[in-house]
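A.B. asks: In the part that follows, the structures are each spelled out as structure tokens.
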Structure P
Amino acid sequence: MEAIAPSRNNSDVSFHYKAEVNELLTQMDNKQNEGLIIIGATNYISNIDEAILRPGRFDKKIFIGPPDLKARAEAFRLYLENYPQDKLRYDLIAELSENYTFAEIEYICNEIKRQAIVVKRTINTDYVCSHISSYNPKLNDNEMGKYF
């Protein structure tokens with residue numbers, strides 16, 4: 001949404017984009033669109049024009065947060081399943097990775113595998129946990145608070 005309806009208050013937004021946002025707002029308010037459902041998605045809600053977010057245009061905002069404990073455990077299991085390993089404690093690994101997105105989990109798992117290849121070792125829970133603790137997720141409680 002921030003690509004098609006950037007905030008017009010931003011000085012970096014050209015007249016061209018401001019005109020497009022105005023047209024989009026006009027089209028959304030057009031009575032011919034009754035019965036039409038418009039769904040938008042963004043990771044940057046603060047970069048979207050405020051007028052587009054008002055009731056009557058986008059009435060509902062649904063925050064889709066990071067994966068829960070069970071989903072994180074499954075993600076680590078999925079991304080590490082074909083690599084030589086000792087029995088991993090996915091429950092502990094999932095607990096240590098709160099607020100991690102699936103993309104971050106995939107990145108960490110790829111780093112774990114790359115580094116394990118370099119040092120020629122199988123991976124274990126401590127090895128995975130040390131990598132998790134050396135990486136800070138981009139999402140935190142303060143960041144997520146911007147979406148409510």
Structure Q
Amino acid sequence: MRYLHTMVRVKHLDASLAFYEQALGLTTVRRSDYESGRFSLIYLAAAEDVENAKSTQAPLLELTYNWDTEEYGEGRNFGHLAFEVEDIYATCQKLMDQGITINRPPRDGHMAFVRSPDNISIEFLQRGERLKTREPWTSMENTGHW
């Protein structure tokens with residue numbers, strides 16, 4: 001498993017970028033704007049991590065900016081921790097075998113979410129290409145939220 005990023009929702013993108021880039025010295029390494037979903041994802045890295053982050057996409061801070069107005073409480077603005085795994089199905093099965101609920105199963109062979117005992121959302125992403133979809137994952141429903 002490899003640590004990828006931490007996601008934080010921001011309400012004021014320009015002010016947030018000024019804080020993270022100018023005050024903290026982070027560098028934007030990637031930005032994606034999603035017109036259909038009405039949100040932007042901006043990935044930043046610390047100075048010592050910039051080159052590595054450009055080639056490996058980690059470690060990063062992900063700022064999520066939703067274009068439509070939404071008020072975030074202190075629990076909603078923090079998004080999740082993200083880890084890349086060799087086999088998303090094996091990872092989820094191992095967690096289930098330990099009694100951990102898979103809140104968002106890897107139906108797509110790419111992404112899954114669980115919650116820590118402290119209710120922190122944790123995302124698992126398949127390393128490389130998506131795995132072929134397969135049961136029981138394809139038919140599993142979401143449980144709770146992530």
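A.B. asks: Given structures P, Q, which gives the highest value for distance in nm of label points 7 Å out along Cα→Cβ at positions 59 and 115?
C.D. replies: Once distance in nm of label points 7 Å out along Cα→Cβ at positions 59 and 115 is tallied for P, Q, the winner is P.
A.B. asks: Which one of P, Q has FRET efficiency 1/(1 + (r/R0)^6) of positions 27 and 83 (r between Cβ atoms, R0 = 35 Å, to 0.05), as calculated from the coordinates, equal to 0.10? Can you show the working numbers first?
C.D. replies: Values: P: 0.10; Q: 0.95.
The value was obtained from structure P.
A.B. asks: Kindly point out which one of P, Q the value 0.70 was derived from, the read-out being FRET efficiency 1/(1 + (r/R0)^6) of positions 3 and 35 (r between Cβ atoms, R0 = 30 Å, to 0.05).
C.D. replies: Numbers: P: 0.70; Q: 0.50.
Clearly, the read-out refers to P.
A.B. asks: Suppose helix-only ellipticity at 222 nm (-39500 (n - 2.57) for each DSSP H run of 4 or more, over all residues; to 500) works out to -13500; of P, Q, which structure was it derived from? Could you put the intermediate results ahead of the total?
C.D. replies: On the way: P: -13500; Q: -4000.
Working through the options, I get structure P.
A.B. asks: Work out which structure the value 16.2, 48 belongs to, where Rg and Dmax of the Cα atoms in Å was derived from one of P, Q.
C.D. replies: Working: P: 21.4, 65; Q: 16.2, 48.
Among P, Q, the structure yielding 16.2, 48 for Rg and Dmax of the Cα atoms in Å is Q.
A.B. asks: Out of P, Q, which has the highest value for distance in nm of label points 7 Å out along Cα→Cβ at positions 43 and 67? Can you show the working numbers first?
C.D. replies: Numbers: P: 1.6; Q: 2.2.
Top value of distance in nm of label points 7 Å out along Cα→Cβ at positions 43 and 67 goes to structure Q.
A short reminder: the numbers here are calculations on the coordinates, not readings from a lab. It should be emphasised that the depicted structure is a prediction, and the values quoted were computed from it without experimental measurement. Cβ atoms are built from the backbone, for glycine too; each structure is taken alone.
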